[in-house]
1. Looking at mean projected area of the Cα convex hull in nm², for residues 168-319 alone, point out which structure of 1, 2 has the largest value.
2. Between 1, 2, which one scores greatest on mean count of other Cβ atoms within 10 Å over residues 136-143?
3. A value of 23.9 was derived for mean count of other Cβ atoms within 10 Å over residues 216-223; which structure in 1, 2 was it taken from?
4. Here FRET efficiency 1/(1 + (r/R0)^6) of positions 112 and 288 (r between Cβ atoms, R0 = 35 Å, to 0.05) was calculated and came to 0.35; which of the structures 1, 2 was it taken from?
5. Using distance in nm of label points 7 Å out along Cα→Cβ at positions 40 and 184, single out the structure from 1, 2 with the greatest value.
6. Could you tell me which structure in 1, 2 was used to calculate helix-only ellipticity at 222 nm (-39500 (n - 2.57) for each DSSP H run of 4 or more, over all residues; to 500) as -12000?
7. Using semi-axes √(5λ) of the Cα gyration tensor in Å, for residues 96-255 alone as the calculated read-out, with 36, 22, 16 as its value, let me know the right label among 1, 2.
8. Percent of Cα pairs over 32 Å apart was computed and gave 28; which structure, 1, 2, did it come from?
Structure 1
Amino acid sequence: MKIKKNIPLIDQHDKKTGLWGGKFGGSYIPETLKKPVEDLTNLFEKLRKDKNFIKERDYYFENWVGSPTSFVKLKNLTKHLGGAQIWTKVVSEANGGAHKIYNATVHCLIAKRAGKKFIVGDTGAGYAGKMLSMAAKKFGLKCKIFMGVKDIKRQKPNCDAMKKNGAEIVPVYTGSQTLVDAVSECMRYWVSNCDTTHMCVGSTVGPNIFVKICGWSTSQISRELIIQIKKEFGKIPKKIKLLNCVGGGSSSFGFWNEFMHYNKKQIEFVGVEAGGPKKSKKHAAPLTYGSKIGILHGAAQYVNQNKEGQIEETESISAGLDYPGVSPLHCFLKDTKRARYTAATDEEALSAYQLVTKYENLNPSLEPSHAFAEAIKIAPKLSKDTIVCVCSCGDAYKDKHILKKRLGKYKS
């Protein structure tokens, strides 16, 4: 099993089964969803090759989303740590404060082309919901967001933004009351309303087509970054490590995609999952801790499960990473050894947040703080000509209440 050259990774699946590497992904869905999923698949395959659609996407990315976002060196942090140069792609500069805006914008454009007037989505950290509510308002669609009650309580700023944009938040009381349950309820709702409603899955998870749409959308991050790196250094440097947090996997895939065919000795992908509280056995790191393959939300993937194969509850300070499974694309990247995966605990993420905000004018949310924790760990051990680039995919405004509670302060 290997990654093929000159073929986008989102297309490297078996056409009959939709499985990447023969194991991951697919569309394990009820009979009632086969027709709408097939229709969406056919529509997207046409639109992604449609020059007018791409032109429209690029127009909104540039003039509404705010592309390109900055690529900057963290000089003070680099000096403090010693070793490798630490850089960041400040994706949180995008309209709304996170990478989720790319996927939300594309889904709303697709919904308009499909003649749908309603759009539904799931959210954990609240960013996918916030961005979808923004895009729905922009494009004149009525929006409904499914969100776990636990996440509603800990991500109040983003919930307030969703309501302000006119979206209805549907609280989910089942299960762990987090992202995994929100996705489940959103899919159940779509089964009954697919004739009038388009569904936006907030990450590179779910049935094959939703993985592809999200991956195609967030790849804007690496499309920008590869140009910025060449402009900054004159060429692609010999040693680059691209670090990104991994929950569902949308920002990390988008951050890596355009670099996929470079030799991993030159450009290494490092995914950092949520290790959970230090003293807890619960975590959201199926790739790091050797979870088995299971079916979750219509796709085969590595997923936290018990001996009976039931999905286990997760625990993380980061609502956006608090998910028991992971994108089939990341499972494929792990098995092909193209990417390396590790985890950071809640405490390590908080410590990284404190260090980054102390030395730099940057305010990363708890999700990318996990990636910064890994950067802080490895940078001092690396040579000065090594580039460590972290994707700062979200702003910490949504986490201000958590940070005040845990650290006693929040950098506004």
Structure 2
Amino acid sequence: MSFSSYRYLIFIVLGAAYLLVFFHRLAPAVVAVDMMTDLKTGGVLMGVLASAYFYPYALMQIPAGLLSDSWGPRRSIVLFFVFGAAGSIGLGLAQTVSMAIAARVLVGLGAAMVFIPTLKILTHWFESEKFSRMSGLLMSLGGVGAFTASTPLALLSDAITWRGSMIVIGILTLVVAGLIWLIVRDRPEDAGYAPLYDCKETDCSPNRIGMLAGIWLVIRSARFWPTALCNFFGALVMLSINGLWGGPFLIHVYDMTRAQAGGVLSMMAIGLILGAPTMSWLSNRVLQSRKKVLVLTQACACCAFVPMAFFTGGFPIPLLYLWFFFLSFCLSSMVVVGYSAIKDSFPLQISGTATGILNIFPFAGAALGQPLIGWYLDRIGPHGGPYTTDAYSTAFKVCLLSLMAAVLFSTRVKETFPRREKED
């Protein structure tokens, strides 16, 4: 097989894994009402159950980067994806909230070791000018995973229950882990091809940067924190709505069926599928700037959230489809542009460590946001739902404040696009 064909085969297999990561991340949104009824729990505990994915996911990002840089990304993905498969099957079999939370933690642990190792592998298999495009395509595949966690999951759940759906996806996760072990290799030379170097000599230097030195180099950098905090506050909103509370909101406020709510939520997946490559194109070809894309898209998302926060139950149904699409389309810039900016800011030897530390922040935002919104909903009541329009309106005002913070930090991001780096 030619080098070009083989590296795209690797991308497809890793993309399938990332698709499943997004499915596991967002699945509770569509089946949340059924899970709350089945497990006899309220909004706060449901928020904890859904966000239990994000705590290990966030905590594992530095180890993910370190393991990718030392033990190897392929082995890291396979081992932990097996844990994720076990967690998904365990979630389908859970009979209590405690068991479900434990299973969800295991899912998060397994999914945590996919994104950063995948970026590490792509760094070695694709030239630097193609990396942004490939990361955009990777996010689009994540969007496909988000789509499968909407209408397709709703239909599958109707057919075999939410428990059966989790078990089936767990088995599929195990299959993909096996394909990664058989097909993927960390570097071209591991598969018998010539090594691909397309970076500055200083970045490709064989001199190793120690683990603690790499972490310190990242966290002390003035370039790191604005991007990290922008991701934190933007993801708090994006993942809280797309990953949990969007489904109950549509069911409670607009009296939708599960399948109808899944149809509306699928627009967030389509927004991600189309938004990721569009953001890469805007950054590389149109604006030739990372920072301008971040500021523009965060501001647009914030403006779009104003009517949702203050006129929560007043949206016509067709406008809901457009609103969910637009929000996801704008916020997709956080990963495609933000992660490229961080990768460009540090030496290649610690690219896994740098992106791993950054990847803590969006999932820390989700881990905070999902139970926080559940607390607001339970506080205004009734406890355990169905929640009122006023309850969702109050929770969405908190989301609006979070998006305002994301806009503020996006203005402090340092430009890393080569042609403008010296100007900022």
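No value in this document is a laboratory result; all are computed from the given coordinates. Quick caveat: nothing in here was measured; it's all calculated off a predicted structure. Cβ atoms are built from the backbone, for glycine too; each structure is taken alone.
1. 2
2. 2
3. Going through each structure in turn, the value belongs to 1.
4. This value belongs to structure 1.
5. 2
6. 1
7. 2
8. The read-out was computed on structure 1.
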